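Listed next: structures, encoded as structure tokens.
No lab work stands behind these numbers, since they all come straight from the coordinates. Not measured: the values here are computed from a predicted model. Cβ atoms are built from the backbone, for glycine too; each structure is taken alone.
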Structure P
Amino acid sequence: MQTYLIRTFGCQMNKHDSERVAGLLGAQGLEPVEAAEDADVVVFMTCCVRENADERLRGQVRSLKSVKAARPGQLIAVGGCIGQRDGETLLRQIPHIDVVFGTHNLAHLPALLESARQQHQPQVEVLAESTDFNSDLPTVREHRWHAWVPITSGCNNFCSYCIVPHVRGRERSRTLEDIVTEVEGLVSQGVLEVTLLGQNVNSYGRDLYGEPRFAEALRAVGATGIKRIRFATSHPKDLSADTIAAMVEVDAVMPYVHLPVQSGSDTVLAAMNRHYTQADYLALVERIKAALPHIAISTDIIVGFPGETEQDFEGTLEIVRAVGFDQAFTFIYSPREGTPAARMDGQVPREVSQERFDRLIELVQSSALENSLSLVGTVQPILIEGTSKRDETMLAGRTRTNKMVHAPLPEGHVADEYAGRIVDVVIDHAQTWFLSGQLAGTDQ
């Protein structure tokens, strides 16, 4: 029996695509394994937004040269954003790759693998665009109770540091009817939680309907009976009052929003082509918190963008203090070839960026811990995902605000009894990035 291994880098859209690749390979009779040494097919779903993901991909693929030599017939495929961006260049750089495919031709992977096997030569197919959404493909979900549901693909924003519009294409929306039909099907399969995906979910529908209809999408998905709705990612310039109202009205929408700020400096935000100011962002956060007082907000922040001064960076620290983020995904700027920022003057020395990054991390951790401590003594409904990676006697799941919670597995019970259930947990301890407590014993 043939086997496969998928390694995924990057965003939730890549995770969604990896589940579809698993579905495609499973439909061909292949079985998943956890080690490259045991795999007949190894697929890398890649990200090129950050330099470190780019480097990790190349390092891991190069390391398989000896594995492949010891396992005759093993095929290595590289897809996702790096496949879309680099195409045949990857074959020149790493000759033992067998298949390169892009973001628009996931469905063609089985045929490309078969061609590589029969013809004994590499296959490259990178399409400029696609009219299909990968949700139409078979899937093997990581969790039976959670599903990724893309509502848009691509991006029209062209932030000066970002390569996504070049590798994912221009923004395209699915019809509202198609989204609702998919979620209804997922509910019938026992799925409790969906995450609506898009590079900018807030602009959903603009290309189809002439104006954004994301708020309507939230209401329509909420009407399917799904228990929990999450979404990513939101662009601050497009998060409307109607969307905030829908978040309040629809009980299934979780009180959590990922709202990338990137910088707190108006000068840097303008150079990034973000189309909002620090004041705009803070006013938006104020409106969100007024409507949803207990909402958790996470963000993305880039440190060391070209031209960033100490005063600019202080603006970023100001916004972190003012918002009190529950989590921040922080990055030191790395130039991405093909983006305007890579050609800008004033590239910040690495040691300066690192020092600022360290200060930022300290402030973010302080904010996150304060928010976590505020939940001690409360009862939180937790969607159990399984057990802790470090301790199989501890159940692990997430609050409505997306915080990880650990609770002891009751004596005489097994984890599978709880996985995929929503149970109440009394929070009795908090650390920066997770909470712990005791099961209250109430299913919901």
Structure Q
Amino acid sequence: MDARAEQFIDTGARSMALEQSYAAPNYAPIPVVLERGQGCWLWDAAGRRYLDFMSAYSAVSHGHAHPRLVRALVEQAQQLAVASRAYHSTTLGPFLAALVEAADLPAPARALPASGGCESVETAIKAARRWGYRVKRIAADRATIAVARGNFHGRSSTVIGFSTEPSYRADFGPFAPGFRHFDFGDIDSLAAAIDDNTCAVLLEPIQGEAGIIVPPSGYLAAVRRLCDERRVLLILDEIQSGLGRTGAMFAYMHESIRPDGVIVGKALGGGLLPVSAFVAVASVLDLMDPGSHGSTFGGNPLAGRVALEALRVIHDERLVERSRVLGEHLLMRLDDLASPLVRAVRGRGLWVGVDLDPKRVSARAVVERMAERGVLSKDTHETVIRFAPPLTVEREQLDWGIDVFADVLHEVSGTSARSRRPALSAPAA
């Protein structure tokens, strides 16, 4: 055993032991100890390389340590990183202007910046309720928001209160009222959930945590029409699906609709820091007067500079188009696996879920074997393997990762259902 490997055993074991001793056990990590990243690749403390097929749930859509983003981060941190929103800054206005333009909502539109994505979900809930009372004239404390079953909008106590996943809710109540459920993808179910007190529909265009669930074609357009008919705001949570992940800047653009508000996060921080925002039509956000809402780190100069550069990189490197083209290839390759372990393949762009038969294989076991072979992914709900590489991924890298997945399925099934193409050797970093 060489010195580097011996050092890794010591460093890796110590790192995992320290986490297990001092971190709350709310995560069950894959046993890989990461040390650095570059582009689509990650390395552990022994120098072993892994292809990133997770992108930190779309937070690293630009790839790890993108040089333009790192440069913007360092330059701005050396000038001014955090300043209170009690003052103006030189970076916030340009960032919000670019974000509002990218969202392409009915003009005029505004943006309210925050840090983590769930914080912006809470912002959207507050703004929708205020609109309901002040514009729609719903009676005080009677406003409701329609939410989909199987939703995932974050982990705050309000948000998990309208989750339908028992493990997210267990022993965290009592929960805030004011939410009515409907079946995702079913327009009649949504219509039944809306009444005179409904101020908004809060919806993921594609349900990510539920297993990359794509609604029927035309569904979002039907939701838009229904919201217009019932005078209800349409607010879309694009924290994971936005900024090119699905092959469009935002997933709602696939159906050529415009929501009243969109929640953005994850990739907005360029994989370097948490940045989020709620973008909405002015008739909604103009109601958020001074003192009604705030965020200590939301819209700070560092976040504004990095997020603006993140938006520029998406445009300059044509990452939306790359996601569309490579996403079609990814879906084709996964559909072509024909493994008896696969129940369904779902997704759009570089965001795909492969649903495995839990009676025949453990999804966790599959992702652990993939990690042993040098590809990092993650299971959800114990059955679905997620494929969400950085949008900067090369086709050769994508194919190699799929080949590794196919070979793992072959190993665990004991069948000949491996990839139908010759396996590639690991591509160069």
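Work out the source of -0.50, -1.12 here, i.e. which of P, Q gives that when log10 I(q)/I(0) by the Debye sum over Cα atoms at q = 0.14, 0.20 Å⁻¹, for residues 15-126 alone is computed. Only one of P, Q returns -0.50, -1.12 for log10 I(q)/I(0) by the Debye sum over Cα atoms at q = 0.14, 0.20 Å⁻¹, for residues 15-126 alone, namely P. Structures P, Q were shown, and relative contact order in percent (Cα under 8 Å, 6 or more apart) at 22 was computed from Q. The value 2.9 for distance in nm of label points 7 Å out along Cα→Cβ at positions 23 and 151 was derived from one model only; which of P, Q is it? Traced to structure Q.
When mean count of other Cβ atoms within 10 Å over residues 39-46 is computed across structures P, Q, the figure 19.5 traces back to Q. Using the calculated result 62, 62, 45 for Cα extents along the principal axes in Å, pick out the matching structure from P, Q. Working through the options, I get structure P.
Of the structures labelled P, Q, which one yields 4.1 when distance in nm of label points 7 Å out along Cα→Cβ at positions 175 and 343 is computed from its coordinates? Present the calculation step by step, with values, prior to reporting the outcome.
Numbers: P: 4.1; Q: 2.3.
Clearly, the read-out refers to P.
Please compute distance in nm of label points 7 Å out along Cα→Cβ at positions 207 and 391 for structures P, Q and give me the label with the greatest value. Top value of distance in nm of label points 7 Å out along Cα→Cβ at positions 207 and 391, among P, Q, belongs to structure P.
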